[in-house]
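A.B. asks: Once you scroll down, you'll see the structures, which are given as structure tokens.
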Structure 1
Amino acid sequence: MQPMFLKPVFKERIWGGTALQEEFGYKIPNEKTGECWAISAHPNGPSMIENGPYAGMSLDAIWREKPELFGHPKEEVFPLLTKILDANMDLSVQVHPEDTYAKVHENGELGKTECWYILDCKEGAEMIFGHKAKTKEELVEKLKEGKWNELLGRVKIKPGDFYYVPSGTIHALCEGTLVLETQQSSDTTYRVYDYDRRDADGNLRELHLEKAIDVTTVPHQHAGVAPKVEKRENVTITTFVESEFFTVYKWEIEGKAAFEYNHHYLLLSVIKGDGTLVHNGEKYPLTKGTHCIIPVGLGEFELNGELELIVSHA
């Protein structure tokens, strides 16, 4: 058994840019690359394993065929999706459904609760987060009349911030923001407003107002997080969120740090620095933009170097 390293999948987006290449050295397909699906078993973009006995297999195939690597999970589909988003322009104002609604209306898809770690953003950056409507009737009125300044909430953001975004939360990243996103494995988004942008064929991009009204939480419930910090030998572990969908940490490594996880698999994404992962005498290089899965039962392993990682598990 060994850690499984993954080859990301890239997605062109109308709001994308080139930061994924500039910041992480990825070979991106074009200058409108908005998303890196770094650890994905979603049918719209499954990651491929790059090393070991399962090299060349997709993560969704591994999930189905080797459940012991994940502790024989109860979920039918791999539950998480790790992305890096380059918001070179404002994203559409959007909202996501929860599991029950998505299952009925989106052909069995999972709902989408997500969270963001702000990797970088321009000075004074904001994001749209939540709304000011007190009732569903007020929400409908302001949506249909396009009273965006009266409706949408905004928050200031800076690198290192973390936001938990439950399903039902109206939100949008704004221009000049780079984030690592941990989410349920879903590709369902309901657009509320898109700045009257047009697609490649010159058509206004589709909005999903009726579904958005159905799923938006009213009034807005701010899901604040209270990070917990634990210091161990050569590592600082910040626990950002522990929810029913995922637990997300930041690990800051300075030197040699030992770990042992036998009860759940881990998703590791290197967001800063260089180093190595050592297991059973084997050394695996880690650089900014490396993503891997630690399977259940791997046992002890070490991280060496000056590294920052975002780590999650279901």
Structure 2
Amino acid sequence: MRPVRLPSNRPPERFYRGGARISAFRGDGVSREREPEDWIGSTTTVSGEPAHGLTRLPDGSLLRDAVIRDPALWLGPAHVARWGSDTRLLVKLLDAGQRLPVHAHPDDDFAATHLGAAHGKAEAWYILEGGTVHVGLRRDIDAEELGALVRSQHVDALLALLHEVAVAPGDVVWVPPGELHAIGAGVLLLELQEPEDLSILLEWEGFALDGPSAGHLGLGYDVALAAVRRSGRSAAELERLVRPAPLSGSVFPRDADEYFRLERLPITGPALLEPGFSITVIARGEVEIAGRSFPAGTTLLTPAAAGELVVRGDGELLVARPPRP
């Protein structure tokens, strides 16, 4: 088994604009206006869609089906012993061609209880091109006030509730389940998340979606907003959510480890890529992995059965993995 080079996998006609920065990063031509996400190594579908979002392997088969057929080969025996054929991971490149709406995602318990889903949606970002992000409430807010802002679509007031933070390449942002957030226009990031497409959208003006019917996961806003954290974040708490990544090693806060892991691996000569299921993005430079050379912008899917791999060259890898079993 060897790493599998993956082409772009961009679900069409998303509700917000973007995609040009992904094309430039990957060097793969022009994108359509509403293809702002590249779903990498995905066994997850876009909400309500039978196949959009799923990764196809070079032979045309779906990665989801390949993992189900031989989970130990792809995920490793220890992972399978705990979670079966569930990869526990979805990785995306995301290009915010416009500011995203204020939104949040449910946690595991809420998703299981109200939606029958196997996961909620914790997520974290590694910033590739900087800008502004909005994350975490600046103050406590009660359910009545929050519901009124959503019903009135008082967008300026909604956005003003959140901390506004400038981010630069190499920064990371941890977004626990329930945390209100919005990505600012112009930001390109690598996102790791639980493998679900579950969003509670608090605004919809200016986006290609019907918020009153599609923004609450089919639960109604009275129920859906119960999944949103309404406690304010102090400056100290905010610094634990948004911070520069270390130059090497694990980059996300320890709280993210139960959901996923991201390693920053600078390459200045020979190095070793640990065994295990992983999705690797070559962030810069050109590197050789298992005897094949890859430029920046390449995305690779590595099965656990590939074992330890030798990496050479001059560049930097971002290696995404599921949680440790």
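Nothing in this text is a laboratory measurement; each read-out follows from the coordinates by a stated rule. Note that the structure is predicted; figures quoted are calculated from it, not measured. Cβ atoms are built from the backbone, for glycine too; each structure is taken alone.
A.B. asks: Just checking, which of 1, 2 has the largest value of FRET efficiency 1/(1 + (r/R0)^6) of positions 240 and 296 (r between Cβ atoms, R0 = 30 Å, to 0.05)?
C.D. replies: Across 1, 2, FRET efficiency 1/(1 + (r/R0)^6) of positions 240 and 296 (r between Cβ atoms, R0 = 30 Å, to 0.05) peaks for 1.
A.B. asks: Let me ask something else about it. Given that mean count of other Cβ atoms within 10 Å over residues 72-79, derived from a single structure, equals 14.2, which label among 1, 2 identifies that structure? Present the calculation step by step, with values, prior to reporting the outcome.
C.D. replies: Details: 1: 14.2; 2: 19.0.
Traced to structure 1.
A.B. asks: 1, 2: which one has Cα extents along the principal axes in Å, as calculated, at 58, 38, 38?
C.D. replies: Structure of origin is 2.
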